[in-house]
Structure 1
Amino acid sequence: MGLTLTEKILKAHVVDGEFVKGKEIGIRIDQTLTQDATGTMAYIEFEAMGVPRVRTERSVAYIDHNTLQSGFENADDHRFIGSVAKKHGIYFSRPGNGICHQVHLERFGIPGKTLIGSDSHTPTGGGIGMIAIGAGGLDVAVAMGGGAYYITYPKIVKINLTGKLAPWVSAKDVILEVLRIMSVKGGVGKVIEYCGEGVKTLSVPERATITNMGAELGATTSVFPSDEVTLDFLKAQDRASDWTELKADDDAVYDEVLDIDLSKVVPQAACPHSPDNVKTFEEIGTLKIDQVCIGSCTNSSYMDMMKVAHILRGKTVNPGVSLAIAPGSKQVLNMLASNGALAAMIDAGARILESACGPCIGMGQSPNSKGVSLRTFNRNFEGRSGTKDGQIYLVSPETAAASALTGYLTDPRTLGEMPRINMPAQFMINDNMVEPPAPESEMESVEILRGPNIKEYPETAPLLDSIECAVSLKVGDNITTDHIMPAGAKILPLRSNIPAISQHCFTVCDEDFPRRAKNLGRSIIVGGSNYGQGSSREHAALAPLYLGVKAVLVKSFARIHRANLINAGILPLTFVNEADYDKIGQGDDIALDGIRRAIIDGKTELILVNRSKNAEIPVLCELTGRTKDIILAGGLLDYTREQLGK
């Protein structure tokens, strides 16, 4: 029996565990990336481990999230990250060089390698044939120190692509179709592997758009084969030597198979407030719009921008629409400036933003109240744009540009004949905004530069034998990390200051939560299904940790957030019977006795006593040998210190 592409790459990197589906495996990590919203804490954690130099093949620190500098905090964080990178062997992509996933695809991604990043859209690297996985910052710190990264051996879903996209239909429409079919929960515990003759019709940037939004499926990652199309892309980046042909065996066996005929995919949009609320334009009907934003790590490639420039050339943006465009990297921006495409955008009335994440994370360009905003981004969670009642639709660059001209949601197929825009035979290459680290012989002389906003990792302690506390918060289904730990220009600068940022924890759901949780001293949170979906931000675990949250009890978890809770030493519990969710309420007093002994003995079912309602509720605490040890130690940082001490 042959192997899937996923199995081939994972098998070549397994260093711990059984290579059996459903079992935990530890894999060797070749590359890591961080961004500045998560990077400061990741490097504080790396320093705390006491490892002098990174042990990966390539680690890169990107500045792309917190680039709106309205105070000293972001600039101080950037300076700190740059100095840590220089000292400890990490490449440093300076502000203005571009969005981490776009730049990594262009300059560093290598087929067949493993990559983890402290950003949930790290799976973008699957477009070039990597196993690229989003993770918490502490997981990345451990990998930089030479430690393995642990995942459950996933189920592998084959998406068999046939046919070819019709004119004006894009890769964004393909992943929206997959989301429509599978939902935001459909990829949990799975890797999505794209196969079939249709793969050959998609460029690397198009493939990267699809793997990028695989994160919205809840998937561990997504991956395309490395073929002649991949080679052409790497040649154009002067990196042909990085290419390796990679594909699944013809007789590979998959856990699930989904067939998609590219020729039947149509332009569509993800409607508020979820990436899987996908509808055709006919279903949406007439929709007047207020804003259009084009860019993000999903759709800011050179090819995307050239299509947008063609649509806008010689025209004027509708007077009722604000159009903002952010090219994904300095390379893309340079090329647009050189060939006249940037001038066409500016002439049409577009507002050109810097090459950064920007509006995608609520960093500027919030729409007007109740405003309808079409965005080429990957998430449209309620309030993420910075406007609480903003109506955010996710669309392709072609749809976005066409709609910016008309003032209404517009099918780009009405634009007439689509021009042929070819992938460049040679990209403009200038890595002068990537600073290499100091040689190992000089690292001792490098000073780490810390600003007053940079605080230490929250205090942790080994797991108690019993937890007796109150329920500080009860929430429903599909709670995102944006609900738990909001982003935006006011809050993101506090990412390196857990005491300060914790004051914003869950305020989207309950403004009084931080004060109540802190006053309780210790508490648990109760939630519904798919709890913690969305961003990889470990602050959604670190802020509750600081506020005294000892356990989270839900119907089901999103993968990265559950891992982050374990890393923080917070007990992840699930209901045995989902109906028991109704037997526990906010403010109830609960008790979990004998937890430590039960976990040591390998018991997975515990009894939670709700003293307020005189009810016993069976709950699951499913921990493997390693995650069991992490929870017992008080978190991954404590566990790693113990292992290094041994």
Structure 2
Amino acid sequence: MGFTLAQKILKKHLVSGDLTPGSEIAIRIDQTLTQDATGTMASLQFEALGIPKVKTKRSVSYVDHNTLQTGFENADDHRYLQSVAAKYGIYFSRPGNGICHQVHLERFGMPGQTLLGSDSHTPTAGGLGMIAIGAGGLDVAVAMGGGSFHLAMPKICQVVLTGKLSPWVSAKDVILELLRRLTVKGGVGKIIEYAGPGLKSLSVPQRATITNMGAELGATTSIFPSDEVTREFLKLQKRPKDWKLLEADPNATYDEVIELDLSKIEPLIAQPHSPDNVIEVKKLRGTKVQQVAIGSCTNSSYTDLMTVARVLRKHGAHKDVSLCISPGSKQVLQNITANGGLADIISAGARVLECTCGPCIGMGQAPPSDAVSLRTFNRNFLGRSGTKSAQVYLCSPETAVAAAIYGEITDPRKLGAGVRIKAPTRFIIDDSMILPPSRRPDKVEIIRGPNIKPLPINEPLPDALSSSVLLQVEDNITTDHIMPAGAKILPLRSNIPAISEYVFSVVDAQFASRAKAAGGGFVVGGENYGQGSSREHAALAPMYLGIKAVMVKSFARIHQANLINFGILPLQFKVPADYDTISPGDRLELPNVKEELQADKPIRVKNTTKGREYLMQNPFSERQRAILIAGGLLNYTKQSA
């Protein structure tokens, strides 16, 4: 039996376990990336490990999220990150150099290698033939220290692409079609592996758009083969030696196969407030639009922005639309400038932002009240834009620019003949804003601002737990619900006592104060709890507030791992209907939780308020049980050293 592409790379990096779906494996990590919203805490965690230098082939620290400097906090974090990178052997991408995923694709991604990133959209690099996985910052810190990354072996789902995209249809429409079919839960526990004759028509940036939003499917990662298209991309990046041919064996078998005819896909759009709420653009024709935002790690490549520029050259933006554009990297900005695209964008009345995540993470450009905002981003969760009443739609650059021109949602095919953008024969490559680590690390002083507080450490798991239900939430609760982002809250990422005041604030403004008054407690949730961002603060801040367990119908992968890493029990109902018998304020007891966890038995939960008893699954590996009993991964790592 042959191997899939994903299996080939995983097998080469396998440290322990086997490739049987569902079993725990440990893999060696070649590269890591962090960004400033998660990287400050990851760096503090790496320091806590006491290791003098990173042990990966390449680790890169990016500043691309918290760049809006309304106070000293973000600037202090950037200075801290730069000093940590210099001292510990990490490359540092300065503010303004670009979004981590776009820059990593351009300058560091290597076919066949493994990449672990403290950002859920790390699978973007799968467009280059990498196994690239998003994780919590603590997992990344351990990998930087030479530790393996542990995960349940995913199933492999093959997506066979045939045909070719029609004019005005783009890679964004491909992943929106998959989201329409599979939903935000359809990729959980899976690697999405692309194949078929349609591959050759998709560039690496287009492939990266598709793998980027595989995160919205809940997939562990997504991957394309490394082929001649990949070689041409790396040649343009002046990295031809980094290329290698990588593809699945012809007789490889898959757990699931999906066929997708590219020629049959039409312009699509995700309606509020979920990336899988997808319909055809033509069905929303005439909906008035107040804001259009083009960019993010999903759609800010050279081709994306030159397509937008070419259209704007002929039309210009509508007077009632605020159009903002954020290039994905300094490289993209330099090259669209050299080829006349920037002038067309400015002449059309667009507001050009710096090369960062910006509006995607709620860092500026919040829409007006009740506005319709079309964004080429990857998430449209309620309130993520900074304006809770806004109606945020996700679409391709082609659909976005059509709306910017006409002032309403418009099928981009109305624009006439399609625009074809060819990559220049020679790209401007300028790595001056990527700083290599210091050659004299012993001389580097770590600079800590006053907002950088010590890392909170959990206590070991007691024999029994008893507390009340502080909050009960519905299905598909995101990490944005648990730990919001935005310009007000993101600067507090290195200050857990301060940021913990905002836990669940978009759901229940009194949650933090109630948790502190009660000395902690439990949270109860529905299906797919913790989907979205990899932000470990959605586990770390609740841990600081005393949350001991989260009881749900099912978890999103990264968030479940983060809860384990910080010693919060992630418990799943054996009988999902038990969720309906619990109410906020109910008193719950786990009388033998430590013994049952150790013995690999179902965990009993008594509802003393209702006089009921529930059984919780105990699906944890031996290692995960040991981490939970130790009170988290840091305690476990120190004990194991």
Note to self: Using distance in nm of label points 7 Å out along Cα→Cβ at positions 69 and 477 for the comparison, can you identify which of 1, 2 gives the largest number?
What the structure shows: 1
Next item on the list: Looking at FRET efficiency 1/(1 + (r/R0)^6) of positions 485 and 621 (r between Cβ atoms, R0 = 25 Å, to 0.05), point out which structure of 1, 2 has the largest value.
Entry: 1
Item checked: Structure responsible for 2.5, with distance in nm of label points 7 Å out along Cα→Cβ at positions 13 and 501 calculated and labels 1, 2 on offer -> 1
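Bear in mind these aren't lab numbers, they're just calculated from the coordinates by the rules spelled out. Since we're looking at a predicted model, the values are computed, not measured. Cβ atoms are built from the backbone, for glycine too; each structure is taken alone.
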